[in-house]
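The next part holds the structures, each set out as structure tokens.
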Structure I
Amino acid sequence: MALTDHTNMDLWSLPVREYMSSSLVAVEPDTLLGDAQATLERRGISAAPVIDATGELVGIISTTDILRVARIEMQSPQALARVWPPPHRVRDVMRRDVVTIDVDTLVGEAAVRMVRHGIHRLIVTRDDRPISVVSARDAMRAIVEARITAPLSRVMTTDVKSLLIGDTIDCAVGELADANVHGLVVLDGSWPVGVFTQHEAIKARALPPAVRKTAVEQIMSYETLCHNVQTPLFRVAGQSMSMNVRRILAVDDRRLVGIATGLDLMRFMAGEPTNGERLAS
């Protein structure tokens, strides 16, 4: 797959080691799920590679993997969820299909692999041994440093699945399942005010039935960015990195017109036709 030919493309040709995380946070296959969860929360990350006693990479574990098997207690949408993972080991729920990239491979190729596999992070290796992680957020720095001025409309998806702020939590859970997407945008009229993702859906199922009949506003995530469709990508990427927000909502004339994720920015770096380019062709 050819890398994109945009301006300042030299930054696409820098090795992954220039962008990867400075340290590797990992867990072992026999780590209890509760301890793995505590590690992810303490380090403020959503996933970690699983490395055995010999230093071999054997899998990856995420917060979502743990939530899917845990018992969750929530009396109200505003309360902190009490998560009780079963007494299982990481090896019991980890995913074994881990995509890696060598430390000397170009960051543009990292974008290609993320897009190809539909993932937001790669495990970085040296001599086939895991040494770090490079995420879409890490790789976005190349867009910032190259000061890519292409507009947000170039990469956004216009077919946005949404629901209204007054819709019930049960309605949101059902809509998310039916739409077969990772998240729904919550609208107040035509203006986006939040998102309802798989993460919120998992917690919502733990709520009492009566509470699930209340408005989705109570449990939605506010972790979004709103940008005008003409905002240059280097500004979009920079703010996404600094605020650690994965979803960027595109607006025009006070209404939602599109959505982009870190993976859409990786698609731009990978030289694949973006959603905006496909619509224009």
Structure II
Amino acid sequence: MNRKNNLLSIGEISKLTGAGIKALRYYDRINILKPAYIDHDSGYRYYSFNQVNLIYLIMFCVELGIPLKELPDFIKDKDIVNYRAFLAHGKEAAQKKMKALNKGLKVINFFEQKVAIQKEYPLETIYTRQFPEKYFQLIPYDGTFENLDHVKVARLFIDASYQEDEDGWLMEYGLLCENSPSGVQRYVFVEISHTGSGVNYKTIPAGVYHCRQSDTTQIEQAGTIFGDYLEGGAGKSSYIAIETESFSGKFNINKPLNNELRVITL
């Protein structure tokens, strides 16, 4: 009796499982899925129907980013698969991937919102935006923000023990000035997902902010730009000025990004 009659060709097993023929040959080469039979004359590979589940398991590993070199840990004598151990491992890998995908989606939504704002409002146009309460970690900045040294700011971020958002990525970051009749305090800030205690943390109030986008840093001129909107005027009002990056649908990576300047009276 021809042994091949009870087996599936590599083309048939490929159609049945969705695994590519090249992938099946690769699994053979790395010794995680040997064909049930290889025709010595033609070199064609043939598989038993029982190998379908193992193929699905391998594809599951690939989809979740589980290194295929880990698969032999769950296979005994190349025949017995410890599904209980593998499923526990796969569940953990799936949860990690879901977290990474959610993080990626959050980042995409964040930048989509930035792009939409810049598209809606032309540069140098004052408009208002409603913001929820935010929490910033502050890094004191020595000097003014005139002729801003971006390398210096980047090194402040590198050197600071800032906290990441709970999903493991930086939210908004930029420049902050606390303005009062007695003077100005300047900071570089990183937004975090929760409040902190101490002088290096600040809760930024919710409310309606006056905003303007520009292709240059203008936070030092915030009092002049928004003077008509500050209670008591720029010199007599206490207010927070925040400047953070904004994004257009297209931008030149060799040029600085545009900025959104925001102010709110305290």
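Readers should treat all values here as calculations from the given coordinates under stated rules, not as data from a laboratory. Model, not experiment: these values are computed from the prediction. Cβ atoms are built from the backbone, for glycine too; each structure is taken alone.
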Just checking, which of I, II has the largest value of percent of Cα pairs over 28 Å apart? II
Relative contact order in percent (Cα under 8 Å, 6 or more apart), calculated, reads 16; among I, II the input was structure II
If P(r) over Cα pairs in 5 Å bins from 0, in percent, for residues 173-228 alone is calculated for I, II, the one returning 4, 13, 24, 27, 19, 10, 3 is structure II
Of the structures I, II, report the one carrying the highest value of FRET efficiency 1/(1 + (r/R0)^6) of positions 141 and 213 (r between Cβ atoms, R0 = 35 Å, to 0.05). II
Mean count of other Cβ atoms within 10 Å over residues 53-60 gets 17.4 when computed on, of labels I, II, structure II
With distance in nm of label points 7 Å out along Cα→Cβ at positions 21 and 245 coming out at 4.7, pick the structure among I, II it was computed from. II
